[in-house]
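Trainee: Multiple structures follow.
Every read-out reported here was derived from the displayed coordinates using simple, explicitly stated rules and does not represent laboratory data. Treat the numbers as computed from the prediction; the structure is a model and nothing was measured. Cβ atoms are built from the backbone, for glycine too; each structure is taken alone.
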Structure P
C-alpha cells in the first residue's frame, strides 16, 4: 500500500461543478427529485465557500438544496446559511472601518438599553464601561434613552 495525497476541496475549486453535478444525480435517485441545474448565483456561493467539511459537506449541501427546490433548479436561497456570506449575497458592509464600527456600537448600545429598559447604569455595567463613557457614546449617537424606558425587553 502507498499513500495518495488528495488536497482538500478548498484547494480544488474547479472540481466543485463536476462534483455538484454528480451529487445532484445521486440525490435525484435517492430522493426521487428531478433537479436539472444549479443557478449561477448558487454556484458562485459554492465557489467562494472554504468547505471545512470537504466533499461530504458539499454532498450534504447539494442534497439539502435539491430537497428544498421546487422547480428543478438549485438556487442560492436553497443553500444553507453557512454558504450565504456577505460576499456571496452582495451585502458587504460599505464604508470605512470607523463607520462600520460606529454602526455596530450604536446597535449594541440600543440593544443593551432595550434589554435593561433604558437603565443607563445597568447598561454601562453590562457593557463593561463607566456610566460616563456610555453617556458620552449615547450623546454621540443621538440615542433617546427615554424611548427605551418604556420598551419591553428581557433583563440581562
Structure Q
C-alpha cells in the first residue's frame, strides 16, 4: 500500500538525493492525519453548535470535575493559547451562556470560569459524537497497534508538554 506521502518522498529523493528525507515518512503523515482529524472533529462539533476552540475550553472545564471551574490561567495552559485569546474566548462563551465568570474566593483580583449546565450538556454531547468519529478513524488499526502507536506518539509529544 502506498499513499501520498510515499509519492512526496519519492519525488524529493529524485529531486534532492543529497538530503535524508526520512523524517517526512513519519511527520508528514502526522501532519496530514492532523488535517483530516481537524475536519472530522469540526463535523462532530458543528452538530452541537460548537467550534473546536469552544469544545477545547468547555472540555477543560468539564474534565476539572465538580464544580467545573478553572482560572483563566489554567485554561491558557491547557488549551495552548495566549491570555488575550483566552479572554476573548471566555467572553464569547459567556455571551452564549456556556460559561460564567465568578470572583475567585482566595484572590480578590482573581476570576474563575465555571461551566454552566447548557455548557455541560453541549460538551458532553459533542464528546460522545467526537469519540464515535475518532473510533471510525482508528478502525483500520487493530487494538494492539493502537496502543503501540499511542505509546510511540507519547514519546514524541511528551517533551513539548514538559
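Trainee: For which of P, Q does distance in nm of label points 7 Å out along Cα→Cβ at positions 4 and 148, calculated from the coordinates, equal 5.9?
Mentor: Numbers: P: 5.9; Q: 2.6.
Computing distance in nm of label points 7 Å out along Cα→Cβ at positions 4 and 148 on every structure in P, Q gives 5.9 only for P.
Trainee: Tell me which of P, Q gives 18.9, 56 when you compute Rg and Dmax of the Cα atoms in Å, for residues 60-123 alone. List each step's numbers first, then the result.
Mentor: Values: P: 18.9, 56; Q: 11.0, 31.
Source structure for this number: P.
Trainee: Of the structures labelled P, Q, which one yields -16500 when helix-only ellipticity at 222 nm (-39500 (n - 2.57) for each DSSP H run of 4 or more, over all residues; to 500) is computed from its coordinates?
Mentor: Details: P: -16500; Q: -22500.
Matching structure: P.
Trainee: Also: Computing semi-axes √(5λ) of the Cα gyration tensor in Å gives 38, 19, 15 for which of P, Q? Let's see the in-between values first.
Mentor: Numbers: P: 47, 19, 15; Q: 38, 19, 15.
Of the options listed, only Q reproduces it.
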